[in-house]
Structure I
Amino acid sequence: MNCELWTGTSTLALVTDTPNPWGPFETPFEALGGQEPIRSIVDRFYDVVDSDAPVLRAMLPKNDATSRDKLTAYLIEWTGGPALYSAKRGHPRMRMRHAPFEIGPDEVETWLACFAQSLDDNGVSGEIREFLDTRVAALARHMQNVG
């Protein structure tokens, strides 16, 4: 299986020794259970940011509904689901879209901790969790633009 996943400003083909490092599913999207579980992950992530990460929260609009919708659409597509993000917004150009914000190592690690908490709270475990932890960490670290 050659599943293409976005990272930064280009598409990176996932190359591994196993056909599906996320488990016995065709895509990570299927391994997560589809759109609703991904939406739940995103909603919990933003709830954790709201309560536990004031520096990250300050980067978001007061009403974060659009941010939640964008991240949900992005993750659905990034994991191999329907092309909801690119159909509406084109290529994600993640570094460009995050360039206005000062993102240093502390912000990256805080973002990752919030995402990990969301995955924990949504019961994401096993091969799909290992896959997400690795790939999401690489993507988050790619957003770092200071320090």
Structure II
Amino acid sequence: MTDDYSPERALQESVASLAPILQPGTFVYCSMLHNSDSGEAMSVARASFVEDQGISLIIPRTEAVRLGLIFDMTLRQITLFANIPPDVIGVTRAALRTLEKRDIPANVVSATHSDHLFVPSRRADEAVEALRKLQERAEKAL
């Protein structure tokens, strides 16, 4: 960060540090009831969330097929590595707006170290390229 701090400048610097990484493998969203059958699926889940209707899981597609789970869409995971100070707001929003302009749907999972975007597999390379261009534009504007 520079001495002439402003929230806008901090956001720009954070977006300029963005490094979108396409993770290996494909993933699917599945939903299961709260019962003993969910244990094996939970053990291979990339992420899970307990909802009133059951457990929502993001799991490798190969595991969903092996377990006989129902899913609709195959997704790829893009991890957004960036140097983001705790008081900066808007980096993930900037990434989502970039994808929205290209009609690329994305689901966000925020974790301790990074945010992760799950995008349709067929659009994953396009999404990463769009995010890299966002980073390059922010870097040039500094």
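A short reminder: the numbers here are calculations on the coordinates, not readings from a lab. Predicted model only: the values in this text are computed from it and were never measured. Cβ atoms are built from the backbone, for glycine too; each structure is taken alone.
So here's what we get for this one:
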quantity: semi-axes √(5λ) of the Cα gyration tensor in Å, for residues 62-133 alone derived as 25, 16, 9 - corresponding label from I, II; calculated: II
quantity: If FRET efficiency 1/(1 + (r/R0)^6) of positions 30 and 102 (r between Cβ atoms, R0 = 35 Å, to 0.05) is computed and equals 0.85, the structure in I, II; calculated: II
quantity: Structures I, II, by Rg/Rh (Cα atoms, Kirkwood Rh): label with the highest value; calculated: II
quantity: Read-out helix-only ellipticity at 222 nm (-39500 (n - 2.57) for each DSSP H run of 4 or more, over all residues; to 500), computed value -11000, structure in I, II; calculated: II
quantity: At a computed 16.1 (mean count of other Cβ atoms within 10 Å over residues 70-77), which of I, II; calculated: II
